[in-house]
Every structure is written in structure tokens, then in C-alpha cells.
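Before anything else, here is the set of structures, which you'll find just below.
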Structure I
């Protein structure tokens, strides 16, 4: 397999883009990524288009997003398709695009993660999110993804002796970093006291421990080694990629507090890249709630089981910590962009590995780890990015 490089990365701000369409957001992201290459690359050189989207039909009323966005970009005729794996859509699209370049099929492809959701009522948004659960045994009974994470948080607290306040460092860290990100949805700091007083959404989860689904588009341009050398600057290599799945229904798992797909995908991606956990300088995880980040950190092998809240409280996830997390604000403060989230994660890591993250820069960052989940750890994709 050939080496694959990210030569362009761009994104729209995450927000409530009421007056804009999916295509409009995607085109802004594509223009941003092309400009980011700092080279005269024509869009016509793009050989294929991979669109990551979870809610196109249910919330935006649009299918065939591959063709729709290719046409809007003036790229009619190229292979273009939409990839759907709930919240893991962006990671799956990135992986499929990477494989197409690594195989030699294309020299340049675009990965577009895009969602348009905020002009719908809350009930419709919640119903769309429940599509990621088991329709026969979970959605049918009315449990939401947030409700499932709340159940896991309650069980985690029982198993390891934590109070709900122990999870405050995750959103506090996310908001602190988002205050430096002009593209974040919530650019303000919070503290543990505000977290403690926040209204419950699904006990023990409260409003300051729940992400907000929002609109946005992020785009990555993936290139062969030859084209990357032609561009000739700030190369970031996709060194490892792996996908794994778990049971769709949470109640079917022998151990609900262990995200087996996260363990498998992280391990396989690290092995492919020839790296160890200690080699990683900055992380992006699926963190719509503190419990999600905690379980992902543990299953992926960065901390011992049952220790993630203590690790966070001790500064482990801060910019100067052992596992800097959510440097752009994560799902909680940058905003949850559904199926586009995995692409936003990679855009943030590219900025970190190039040293372009400003006040949220992790010093000396050369290796990044991105992991996104569909559902409650059902589909999990892990990527390793390296600066060269």
C-alpha cells in the first residue's frame, strides 16, 4: 500500500447556519481546503469525492449527497458517494478515501463531512439521533443515545466510586480550549461550580455535560506521495487506520463499560503505524459527554480502567498533559457535527501537527490520534496522523 498524505484541510465554523444548504456549507469547506494547500491545485484534479453525513435524509431531506455535492462543485462525472455510519461517518469516509489513494486508484480525493440540522425541531433531531440505536429493542422503547450514556455513567459511578462531579474536568477542558477556536460553537469558559449547578438532562448527565448538534462542513484533501511532494509543504501522513464494530444493542454486550470496538480499532491502527501510546502527542475522541471520553480513553489504552476521571482531574487531558484532548473544543464546545465530526477531528489534528493551533497548541506535537464513534461505541474508527 502506498503512503497517503493530507495536503489540505478546511472547515466552516460550527453553528446554526439557518440560511445555508448542505451544498453551500460543503462548498465553503472545499474552497477552504483547496486554499489551505497553498498551491495552484484545480478542483478538477480531484478524482473522487467521499461525503460523510448521518442525517441527510432525515433532517435535511436530501439523499444522494455524493452526486449533489459533486454537481454543486462542478465535478459532475467523478466517482462520488455518501458514507453513513452515524457519528462515525467522518472516520469511515476518511478511511475509505485513504484506501482509494493507498491502492493507487487516485492521486487526489476529497473527504467532505457535512451536516445541516439546526433548522429542525428538537423532537425531529432526537428521532434522527435514535437511528443509531437498535430500532427493535432500544429506539422502540424510547431510549435516546444521551439516555444510554447516562446509564453507563451511573453504572461507572457505582463500579468505581465516583460522584457526578468527577466528570467535570472533561467539559471544563473542552470549553477552555474552545475559547481559542474561532470556529467553535461555544467560545466561553466554564468551571466545576457551574457544572455542579447545571440542570440535569438525563441524570446524572447535565446540560454542561451534553454536546449540541449543529451545522457545519469540514474537508480534507488526500494525496499520493508524488502529489504531496509536488505541493511540497507541511505534509501530514495518515500512518494508521482501522475500523471495528460492536453489537448494535447496548444490552447485548457482556461488559457495557468496555468499548470493545474502540479497543480493537485503536490497537489495529497503532500496529499499522508502528507506534505506541507513548508516541502520541495529541488526541481527538468522541466526547459528547464526559463518560464517553472516559470510556474511550480507557478502552483505547491510554489510561487504566476506572482511572479516566482522576487522570482528567490531575491535568492529564490539558494542553500540557500526557493525553491532550479536545484542543479545538471537542464535541462539547466546538459543537457536535454528527457525521462530519470525524473530519473536523482530523482538521484539528492537522492544525496541531503543523503548529497552527495558536493558544491551544500542544508544544512539540508530531503525532495525533483521532477516534470517532457511531452510536454508543457501535462503529469505531481510529486514525494516526504524523507530521513529516
Structure II
């Protein structure tokens, strides 16, 4: 039986991390021998829903009427909806209710990290919730001197010029105002912010920050994955100043390219990114310049090998095997080398090491 990646409304999020996560699901399933389709077929057993638009709810209800199982991906939380687009803070409580309704249309919910899993549990979602990384294509994103040269040639950088990049929407949550100030504090370094947001969604404070940006900061806009890969390989530091994430696919992309990385010290990175081993974490915004400068002048170790190890552990093949194990544990029908419904006397699927407890009252998760 095949797995359908429901494609309705995906065009609206193609340039976001959600769009990239869907592409990753296709690759990881293919790598572990599971048939994937964009449209429901007779043999479709599982439907993946990745967006929280109304059509995804309808698609989930229709799938259940047809006897199919639904996996709803929890890419969004109320916390990462705040401080994003115009009006997001006022709408955040309603958004929490809406995504709860969406996710409960699934038979299983998968969210990228243990941090986001705890948030969803606190909403009172009554479905099994698993934490599973969105994964990273380590064959596509990898260190490459030729890509470094291509990036530097395009933007007029010599081999000795220093370059720092970040990636994300034009929103406060991604840390854009702080990135502008970081660039201002280091005028001899070239800074680049890759990403795009529709102008009507950009809050005024972000418009002002972009308008006041120093000359050493460039906004190339949205670029395709090939060019973004060149930028990762060609920069000297990846600085991701985001205040809230459910995982941060761009962090994995940078690590997979062997680029020294600095992130804000926020809860989502606990237990999988280690300060001083795979990345540098900064709690006080005033410390970003010190970490970035230390990496640029060589007084801090790059931590590239530690970052590469994190990425390899979340490769398409490794993440695909974990996703397949969730199917097996939840008895979701798919076509693969191991059948979920085994004949009498046949060996049963191996247990899933990441199996979480069933949803627990949110009071148990209060700090």
C-alpha cells in the first residue's frame, strides 16, 4: 500500500520549512522502500497532512471515510506563530484552538522535536504524538569547495573576505532585527539574509529594520535550494538568531554543509544540539558578536565535525527508518519490506525506541 503526501495548499508554503519538510518525507520514504504518491490511489493506506489550512482538515476527514489512516504533522505551534506576521499575536490563542482541531483529525501526530511534542501535549491533544526530526538530505547538503567558490564569485567575495549568513522569513521571531544590529556592529564583515515574505504580511518594525540595514548587509531574497546550498558552503558562519522554532531545518542544512553555527539558546535545541560541541549557543543577544567574531578570527574552534555528526544522525535514510517504525508501532498500513499485519506465527515488527507515552494531562509537563 502507498503513502499519499497530500498536496493541497502546499504551493502556499513551498518557500517555507514546511514545504521543505514535505520534500524530505518523499525522499526518506523512497529511501526505505515505501511507495509514495501525491494523489489518493486504490492502494493508498496512509495520508500525510502537513499544513493547517482548512483543505487539510477536509482531506483528513475524507481519508478516514475511505478507510485510510491519517498522519498529521505538527509543524506549527501557537508559540512559533507569535511574533511572526502582522496580527499574529492577537490571533495566537485562536490559532492554538485551530491547530488542536487540525491535529486531532489525525490518527497519529508527528512533530519534529521533543520540545514541540511537549507543547502539543500541553494543548490537550488526544492522539499519540511522536517526536521525529524533519531530517536532512546529507547527499545534497554537504561540504564542497566548488560551491564555496561559486557563492563567493556571485557576490564578489575574495577568499579572505568574511561572510555570515542567516535564512528565514522577514519576521521578528526569526531574529531579523538582531541580525541587522549584528551586521552594523561588524562593518568589515559581509552579511546575507536569505528569505522572502510577502510585503503585506511584514510588520512595520521589520520594514524599518530592513530599511535601516547597513551597507554590509545584503538581502538576496528567496533562492532555490541549489543556490542556498552554495551560500552555506561559501559562508564562514551561519548565525540563526530565531526566538522560537519547532526544529529549524535551516540549522540542519548549515550543519550538513560543515559550517560553524551560532544559535540563540532556546528550549527547542535541548538534547540534540550541544553548546561547544556541535554549535555555539548564546543566551544574551550581546554575546552573538563575540561568538561570531571568535569563529571568524579562529579564536574559537569551528565545531564543524560535531555539527556534521548531528546532521548525519538525521539523514534521510535514518529518519525514514524511524518513520517506518512509527507506522509499524501504530499499525498503519504501508507497502514495505516489513508488513504491519503479519500472518500468524510470523515475526512482529521491532519495537520503536522513540515511542512516547500516550497523551498525558498537561499539568504533568509544567516546569
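Just so you know, all these numbers are worked out from the coordinates, no wet-lab data involved. Just so it is clear, the structure is predicted and the values come from calculations on it, not from any experiment. Cβ atoms are built from the backbone, for glycine too; each structure is taken alone.
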Quick one: relative contact order in percent (Cα under 8 Å, 6 or more apart) came out at 26 when computed from one of I, II, so which one is it?
I
Tell me which of I, II gives 1.2 when you compute distance in nm of label points 7 Å out along Cα→Cβ at positions 36 and 252.
II
Check the numbers for mean count of other Cβ atoms within 10 Å over residues 60-67 across I, II and tell me which is largest.
I
Structures I, II, by FRET efficiency 1/(1 + (r/R0)^6) of positions 92 and 132 (r between Cβ atoms, R0 = 25 Å, to 0.05): label with the highest value:
I
At a computed 32 (percent of Cα pairs over 30 Å apart), which of I, II
I
Given a computed value of 0.20 for FRET efficiency 1/(1 + (r/R0)^6) of positions 44 and 212 (r between Cβ atoms, R0 = 41 Å, to 0.05), which structure among I, II does it belong to?
II
